[in-house]
Structure P
Amino acid sequence: MERVAFTFRVRPECVDEYRHRHAAVWPQMISALRAAGWHNYSLFLAEDGLVVGYLETEDFEAAQALMADSDVNRRWQQYMAGLLAALDGATADAALRRLPLVFHID
């Protein structure tokens, strides 16, 4: 199982709206994530807009590709795009900054 952590940023003035939208993630989006192999998925949000994500998956690149092909993910990315910082035209999925794993304990 691959452990994946990543970061991206929400615009500081959109932090509350980002929380609000994630309080009601569409059931179809949750189903698509699970079907694509995203397990134990969590997002953490700092007050300054830093988002840290964590998930476990068998193959992160394959899991990302399955989501990229998902209509519900395209709609979710469009729904969230105005809240995110410094995407330069990319979706949040494409702009993820993956963090290297340096330590783990079971």
Structure Q
Amino acid sequence: MNRKELIKQVGNERIRILFNAAEARIEIGDTTLAKSYIKRLKKISAHYKIKLGKEMKSRICKKCNALLIPGKTCSVRIVSAHRYVSYECNACKSQSHIFY
């Protein structure tokens, strides 16, 4: 394994650890620490040029870096006329749409 592959592997591991830690902080109720974990996760991703997975990327608010967990930090609506699911962040009220 060369140096670049090792760096990406360590970066992916750090990203996964921070994402799980942010989820745990949301369960406790500490949203400010969870947001700082998400900011750090994004910085690591940008620095090492690691793409976040689709499931991880869709669970992060683009405006305020909050972790979107239905019922706790966001509200979910299904818009059947246009065939998408709408997630609205409770902190900043921004919406994201995921088509199905």
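Annotations
- Origin of the value -10000, where helix-only ellipticity at 222 nm (-39500 (n - 2.57) for each DSSP H run of 4 or more, over all residues; to 500) was derived from one of P, Q: P
- Per distance in nm of label points 7 Å out along Cα→Cβ at positions 50 and 74, the highest-valued of structures P, Q: P
- log10 I(q)/I(0) by the Debye sum over Cα atoms at q = 0.18, 0.21, 0.31, 0.34 Å⁻¹, for residues 18-57 alone from the coordinates reads -0.57, -0.74, -1.09, -1.12; which among P, Q: P
- In this comparison of P, Q, the computed figure 0.94 for Rg/Rh (Cα atoms, Kirkwood Rh) is attributed to P.
- Among P, Q, structure where relative contact order in percent (Cα under 8 Å, 6 or more apart) as derived comes to 18: Q
Since every read-out is calculated from the coordinates, none of them should be taken as a lab result. Keep in mind the model is a prediction, meaning the values are calculated, not measured. Cβ atoms are built from the backbone, for glycine too; each structure is taken alone.
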